[in-house]
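A.B. asks: Scrolling down, you'll hit the structures one after another.
Values quoted throughout were computed directly from the atomic coordinates according to the rules given, and no laboratory measurement underlies them. Model, not experiment: these values are computed from the prediction. Cβ atoms are built from the backbone, for glycine too; each structure is taken alone.
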Structure 1
Amino acid sequence: MKSAILRASALPRVGPMPTLDPFLFAVYHVDNYPADPSGGRMEFLEPGDGSDFNPSAPYRMYHGDHVPGFPQHPHRGFETITATVRGLVDHADSTGNAGRYGEGDVQWMTAGKGIVHGEMFPLVNSDKPNPIQFFQLWLNLPKAKKMVDPSFAMFWAHKVPEWTSSDGLSTVTIFFGNYFLDEATKQNLPPPDSWASDPENDVAVMRIVVKPGGKMVLPKANKGEGGVNRTLYLLDGLDGIEIDGKVVKQKLCITLDATQDVSLELPENAQNPTEFLLLQGRPIDEPVVSHGPFVMNTQQEIRECFYDYQKTRFGGWPWQRDDMIFPQDKSRFALVDGKESFPDESKESNDEL
């Protein structure tokens, strides 16, 4: 049988990774922020330069000033998926929705016809470091859905399915997708206008960790025969993982044949686990024209994006600061359409935003 590996290329040191339709953008953020030095304001005393993406630094400020992250900015024509591993993110947007999430939570936002949002990384810990680790993904919308109303969904960590092999050496976190699930486990539902909302599009987002001595099989795509793009990113743990029988010792972006199972095996003498991200989906197969935060089908539509944003600000910004963060003692929460929810559904809303 021919190899399931169609092609492979080295990953960039930091920054966006190559993607295939229907995905537009993928970044793996790993930043080791120190303890809060500001006495409870959750920010750095010295400002950043507003564009800090230094690949050699232990952490980056990105577009933040005193608070690392991405202050308010617009989007149109696609969706963002923020899948966290550790650390916390504060979200606020022009519709009035907001949240503090992390530690395995997944936030899914449909920008649709236009939204302004910010994603900041507050230094909530004063007595210990504030590491953060998460995936930021852009999933395209088809032409028929690019001008839908914005929407927002939160998947709390305890409702994000996880599969563990019988020997306990391989785990798969199913941020989204109908894989590794038993009959009693249901995948979370994306916003209704998402390309992922149709099972025929076979969208999947999964984090895979294989420990030394572990072996597992990544099953072929459910809809692979109909044409599904599947990309496997080798992110960390370069101790000779075998992918479909081929030994790999560098960070790679690997395009897989979605019609085949793929074996993953890490030798027992490896020093560290190997970590992967898998992105998969049926391509939308429409023209993609993008400029900064806007993704449409034609240049004229991009010009309309800028005109509409300058005219309407996509509803304006209802928050008191561009880099909106919430009180230090505020627990994880989601405020959607005026209703506040928490990972612990029994909790009542007593906190102030």
Structure 2
Amino acid sequence: MRNRGIVIVTACALCCLASFALAEDDPDIGGKPLSELIKQLRSDNRGFQMRASKALVEAPAELKPTIAPKVMPLLKSDRENDKFVAAQVLGECGPVARPAIPDLLPMLKGTQYERNRAAAAKALGQILKDAKPDKEVEDVADALISKLNEDYDGYSDVRREAMYAIGMIGPAAKKTIPKFLKGLTDYREHSSEHQMVRQVSAWTCGRMGPLAAEHMDRLLSMLQAEGDQIPEIAEAMGRIGPLNENVVMNLVDRLERLPGGWFPCKASAYGALEVFGPKALPALQYMMRVLRDTPGNRVPIEPLIAATKVCGKIGPAAKDALPLLEKMAKYESHPHAEISKEWHDKLHKAAEEALALVKAGGR
């Protein structure tokens, strides 16, 4: 009887282990096993495909290593819809889907549907986000930048996703930087789609940081032409750095010409100057003019906070702004002014930090 009991216990244990292994290989995702969702991805019913794709995209990160190998075979399908949903899912899997790159690269070619080329470009960027340099990364970057150059793609969403993917990869794709100009000058009159390509190209310059310094002149031109519409331009300038005083003064000029209120393009210009630190000194007089304004119903408090931070980052050279910073540190608005305590606290904190930085030079 004892031996029989041991056999039963052992059998139960093996069954449990088998069930556990099966669950690991075919996990439940959104109420359905992975195997069922993979079948749906291959369905002729477009609705089934999209629902399965959505479930796999939203699956927990810890399941991505299990999902990716199951989805990769769909990239070899003869059906364009299969390839499209597979690229979407694999992109969301990130680096664990890197073995899919050899099958994603051919999807960039003009023989594929427009949406497939865009999906492949996006997936490549997601998979290689912040990758370390190697030959495969260089090959992918070359294929992506070609969509704006040698293998020019007539569809703006493909060009946009290709540039965005290069930005996702980051400095490991630096060899493509000289070819960014096509994206930065992608233009058609009254075309928001072409503007989105320029917007993403500016963002990609920012991702490259100082490596993209050769495009600063183009970014300066863009700042004056559409800096009120594309915040990524000033952000890129901030990441590349103040190559000369002209960069600082162009940002100041842009701020002076922007309308009142507070919006992303204004925030990005202040943000760039803040990043410049002491090299933003030529902007000090403008910052002081901003700080002389009294926050209230008609004057937003955000520019005051931003200008305060820039003064602080300039450091001891901003000593002329000390009286204004002290005023900001103690400021209390009129009871009828629509400024919450939270915003008062933000202004006070920014002013106190700026005062400490500016006064530090006198110690």
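A.B. asks: To test your reading of the models, identify which of 1, 2 gives -1500 for helix-only ellipticity at 222 nm (-39500 (n - 2.57) for each DSSP H run of 4 or more, over all residues; to 500) when calculated. Don't jump to the answer; show the numbers that get you there.
C.D. replies: Values: 1: -1500; 2: -19500.
Computing helix-only ellipticity at 222 nm (-39500 (n - 2.57) for each DSSP H run of 4 or more, over all residues; to 500) on every structure in 1, 2 gives -1500 only for 1.
A.B. asks: Upon calculation of P(r) over Cα pairs in 10 Å bins from 0, in percent from the atomic coordinates, which of the structures 1, 2 produces 5, 24, 33, 26, 11, 1, 0? Write down the numbers at each step before the final one.
C.D. replies: Values: 1: 5, 24, 33, 26, 11, 1, 0; 2: 5, 20, 21, 18, 17, 11, 5, 2, 1, 0.
Clearly, the read-out refers to 1.
A.B. asks: The value 5.7 for distance in nm of label points 7 Å out along Cα→Cβ at positions 39 and 343 was derived from one model only; which of 1, 2 is it? Numbers along the way, then the final one.
C.D. replies: On the way: 1: 3.1; 2: 5.7.
The read-out was computed on structure 2.
A.B. asks: Still on this structure, I have one more. Comparing structures 1, 2 by relative contact order in percent (Cα under 8 Å, 6 or more apart), which one has the largest value? Numbers along the way, then the final one.
C.D. replies: Values: 1: 21; 2: 8.
Largest value of relative contact order in percent (Cα under 8 Å, 6 or more apart): 1.
A.B. asks: The value 21.1 for mean count of other Cβ atoms within 10 Å over residues 95-102 was derived from one model only; which of 1, 2 is it? Please report the intermediate quantities before stating the final value.
C.D. replies: Working: 1: 21.1; 2: 17.9.
So the calculation was done on 1.
A.B. asks: Quick check for you: by mean count of other Cβ atoms within 10 Å over residues 135-142, which of 1, 2 is greatest? Could you put the intermediate results ahead of the total?
C.D. replies: Details: 1: 22.0; 2: 17.0.
Comparing 1, 2 by mean count of other Cβ atoms within 10 Å over residues 135-142, the maximum is at 1.
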